[in-house]
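Listed after this line are the structures, all set down as structure tokens.
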Structure 1
Amino acid sequence: MNGEEWESLCDGCGRCCLNKLEDWDTGKIHFTNIACTLLDDNTCRCSNYENRFDTVPDCIKLTPDTIGQYSWLPPTCAYRLLEEGKSLPTWHPLISGTMKSVHDAGISVQQKTVSEDGISVEEYEFYLVDWADQDPTK
């Protein structure tokens with residue numbers, strides 16, 4: 001798979017762009033609805049994808065070699081699904097033919113987030129959500 005094909009697997013849900021908290025005792029990851037400063041809440045895409053590491057140095061670059069390291073990826077993530085040997089769902093843009101399908105299926109974070117700008121890490125616990133690591137179509 002070339003780079004363009006790999007990138008096309010992203011369904012544009014925006015869930016990976018949500019800030020997360022890790023319970024140090026259990027290792028469990030808890031999602032917040034606090035989005036990366038670069039996430040466009042309407043399109044659920046990075047507003048400066050090509051230069052994102054300049055603004056967000058800890059942004060993660062998913063690759064075929066490292067995808068298995070990110071157990072926090074939501075169960076709907078195409079990268080995770082393929083890593084687990086599963087098929088893409090019918091709402092995935094590569095299957096449906098439209099980027100709108102990820103929003104229509106309720107998979108995306110569209111209009112569900114707040115920007116991390118102005119929120120201190122100490123406040124993140126007030127923004128915990130339980131929907132970001134679940135598949136609403138099941």
Structure 2
Amino acid sequence: MMKILLADDAAEFRNYLRSLLEEMLDCVEIREGENGQEAIDLAQQFHPVLVLMDISMPKVNGIEATRAIHRLMPDCKILILTVHTDSAFVTLSRQAGASGYLLKNQVDQELMVAVENVMRDEWFESTTT
């Protein structure tokens with residue numbers, strides 16, 4: 001069973017991600033958080049192997065939540081999912097401990113490749129960043 005945590009403040013996008021992941025992967029258990037603090041708390045309770053993390057969220061942003069989860073659970077893979085195309089966000093994400101950087105407008109085309117890469121400890125970055 002692959003445990004995945006989805007952290008995004010947009011419920012509609014989380015639902016979309018959930019349906020994609022359930023379609024792409026066998027035996028997946030998914031939990032959802034709508035802000036960075038909830039993502040940190042859920043990660044500690046749920047112990048996911050993979051977190052899909054938005055950057056722009058209330059309470060604690062995705063970069064800070066990534067940093068906290070990476071510090072608490074260094075083996076957990078964190079894939080940033082964002083609309084931010086600025087390379088400064090890629091750098092900040094990597095410094096925080098992210099395993100990859102996927103643009104939301106590329107999810108349909110690149111989600112499976114991104115998940116496969118980060119689970120093999122290979123950095124993934126959307127081709128359009």
Structure 3
Amino acid sequence: MTAWSRAVTGADPGKYYRDLASRYGFFYYDRVDNPATPAQKAAFKNLTPEAVTADVLAGDHILHKITHCDGNPTGGLKVVTGRGWFAARPSGTEAKYKVYAESYISQEHLEQIFTEAGEIVAEALAKAPAPPPQIK
């Protein structure tokens with residue numbers, strides 16, 4: 001263990017994390033990649049919260065549907081509940097989109113979030129307006 005890793009708390013970072021997790025709860029996180037056509041990747045830029053018609057994600061009421069934030073030119077979607085969330089965004093270099101998700105409950109809950117995220121993203125991308133034609 002290096003001195004810099006103990007500089008702020010004086011604790012081993014692994015032990016510090018375990019202490020925090022036992023106090024506030026563990027989380028389950030992963031990322032999956034899904035194939036995407038160029039049109040689907042472009043559609044991420046035009047998503048709106050209204051394109052997400054689901055009210056529930058993995059058994060929990062959806063609290064937030066976010067489609068735009070500063071500094072994100074590729075577009076994306078984030079859906080948040082009180083017990084988990086997912087975010088989807090197109091890859092900048094590959095023919096795919098990435099889905100990141102977190103559950104505050106269990107691995108099984110995380111898997112349910114991923115399953116439903118795929119359905120929500122597919123529906124939202126199908127509803128997104130087509131991007132304007134490129135002038136060459």
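Any read-out appearing in this document is the output of simple, stated calculations on the displayed coordinates, not a laboratory observation. All values reported here derive from a predicted model rather than from experimental measurement. Cβ atoms are built from the backbone, for glycine too; each structure is taken alone.
Where does the value 34, 29, 28 come from, among 1, 2, 3, when Cα extents along the principal axes in Å is the thing being computed? Show your work: numbers first, answer last.
Details: 1: 40, 32, 31; 2: 34, 29, 28; 3: 58, 37, 24.
Among 1, 2, 3, the structure yielding 34, 29, 28 for Cα extents along the principal axes in Å is 2.
Of the structures labelled 1, 2, 3, which one yields 36 when relative contact order in percent (Cα under 8 Å, 6 or more apart) is computed from its coordinates?
Source structure: 1.
State the single structure among 1, 2, 3 that was used to calculate log10 I(q)/I(0) by the Debye sum over Cα atoms at q = 0.14 Å⁻¹, for residues 10-89 alone, giving -0.65.
Details: 1: -0.51; 2: -0.45; 3: -0.65.
Corresponding structure: 3.
One of 1, 2, 3 was used to compute FRET efficiency 1/(1 + (r/R0)^6) of positions 18 and 74 (r between Cβ atoms, R0 = 25 Å, to 0.05), and the result was 0.45. Which label is that?
Details: 1: 1.00; 2: 0.45; 3: 0.10.
Here the read-out was taken from 2.
A value of -3500 was computed for helix-only ellipticity at 222 nm (-39500 (n - 2.57) for each DSSP H run of 4 or more, over all residues; to 500); which of 1, 2, 3 is the source structure? Mind dumping the intermediate values first?
Working: 1: -3500; 2: -14000; 3: -9000.
The structure behind it is 1.
Can you rank 1, 2, 3 by distance in nm of label points 7 Å out along Cα→Cβ at positions 66 and 98 and just name the one with the largest value? Each step should come with its number before you reach the end.
Working: 1: 3.5; 2: 0.3; 3: 1.6.
Max of distance in nm of label points 7 Å out along Cα→Cβ at positions 66 and 98: 1.
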